[in-house]
1. For distance in nm of label points 7 Å out along Cα→Cβ at positions 160 and 184, which structure out of P, Q has the highest calculated value?
2. Compute volume of the Cα convex hull per residue in Å³ for each of P, Q and report the one that scores greatest.
3. Any idea which of P, Q comes out highest on volume of the Cα convex hull per residue in Å³, for residues 192-231 alone?
4. For FRET efficiency 1/(1 + (r/R0)^6) of positions 32 and 56 (r between Cβ atoms, R0 = 35 Å, to 0.05), which structure out of P, Q has the highest calculated value?
5. Upon calculation of FRET efficiency 1/(1 + (r/R0)^6) of positions 16 and 224 (r between Cβ atoms, R0 = 30 Å, to 0.05) from the atomic coordinates, which of the structures P, Q produces 0.60?
6. Here helix-only ellipticity at 222 nm (-39500 (n - 2.57) for each DSSP H run of 4 or more, over all residues; to 500) has been calculated and equals -13500, so which of P, Q was it run on?
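Computed from the coordinates by the stated procedures, all read-outs in this text should not be read as laboratory data. Because the structure is a prediction, the values reported are computed rather than measured. Cβ atoms are built from the backbone, for glycine too; each structure is taken alone.
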Structure P
Amino acid sequence: MTITSEEELERLKAIGAICAKARDTMAEALRPGITTAELDEIGRTVLDEHGAQSAPEVTYDFPGATCISVNEEVAHGIPGDRVIRLGDIVNIDVSAVRDGVFADTGASYAVGTPPRQYVGLLRDGKRAMWAGIREVRTGAGLADIGVAIGRFAKRHGYSLIENLASHGVGDSLHDEPGEIATWPNKSDRRKIVDGLVFTVEPFLSLGARWAEAASSRDPWTLVGSPKAQTVQFEHTIVATPRGAVVVTL
């Protein structure tokens, strides 16, 4: 999606705020003993109350309103009977559509006090996302986002998942201009046009570089390879000459 009117921007901001509300409400409900299915139902209720629909359900017939990934799971975890435990790292990914406009957001959370080795990872996952967002402005290179994130990851001793990318969003869940690397990819010569809507969502890891299916029985849930704790933080943004407008705060 490329924003061409104030009315389009307002519709995007509206669905962005709904996604953020669902994400934050689910995060507030995180506690030992809750199942991922119960957490998902909280997110669904927020979407329903605001007249929005789950984008993964609408687009891909995903078996849940939201994606909830726990510990070894990197992305696209299916809500179910898994019980959240103290010390778990949980990623909540919410994407939704209302009035024909899609937005997408995600964040990783510790349940209680995280294990010591994950404190920095959670902090730096968010910092890596903002390192990418700060590169966004009309006329800049799309590759600048991944270069900045890669520089941050290398400086702090992390790896990046290199087959889960940022993407265009707005008119659909995965929209033009297609995938946008959140790792260094200097071969991408595309420029950011004014009003372009897309996500910035690095997957920062303690060693994983690839995401692969968890099992042949589950085509959705992805785990890291090599196996390592990974976090994801994601916002939907609009490019302007002055920088990024974040619609999922």
Structure Q
Amino acid sequence: MLLSSALSTFRRAIRSLPADGRLTREELLIPELRLSSDGLVETFYAPHNDYVHSSASLFIVGLTPGFTQMRIAYEAARHAMDQGLGDEAVCRKAKDAASFAGSLRANLISMLDELGMPEYLGIHTSETLFGTERELLHTSSVLRYPVFVNRANYNGSRPGLLGTPSLRDTAVASITEELSVFPDLPFIIPLGIAVEGILRLLAEQGVLDAGQCLWGFPHPTGANGHRHKQFAAQKAEMKKSLHRYFS
């Protein structure tokens, strides 16, 4: 299902993008696709997080789409529009292509397998969550649309997510709206400390149960050079959390 009708606003701009080849920052970080600007902090539209797999058993939440995810989402959306697909199908195609795309997805799959997630979901490998078992997985970000600081991917710390009211309030409102569409809340994995901070705030507000979240999962991006050490330190406790929830 779709969370919003935002795609209809940007259809013309997306259709005007080059149809062949890899889209560039110069082609995507343009006023026609920008949602807001506050000094060096800019938010741009991207179609993939407007689609929700509302029957999912697992919900993996990132911080905000980086440029790679944004680019892949637009390329997939542009192709889907050329096929004559409607808004919901376009957003779904973009989501399937862009969700944690690149090395981030590979790292995430490896970490989920190491925790034994496939056994709890009744699948062979976590890789199928991005393929044949896609309905079991919903992915999104607390900042649903791509945020950039001085045109670089926002990392949650400069400026700090919880300490910046505009970003914090946007994240809380966005993820609260997203959680509300699930008939039964799935198990949630927040990626990294900044995302955990938002979800812990929601747990304090009673929006979700802290027991529904896997705390301590490091962000799987290659830019997080400490992720292996962090994962090893939290692995035993995360396994216990999974066992408690799914058993």
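1. Answer by largest value of distance in nm of label points 7 Å out along Cα→Cβ at positions 160 and 184: Q.
2. Q
3. Greatest value across P, Q: structure P.
4. On the way: P: 0.85; Q: 0.60.
With respect to FRET efficiency 1/(1 + (r/R0)^6) of positions 32 and 56 (r between Cβ atoms, R0 = 35 Å, to 0.05), the highest-scoring structure among P, Q is P.
5. On the way: P: 0.60; Q: 0.25.
Working through the options, I get structure P.
6. Comparing all candidates, it corresponds to Q.
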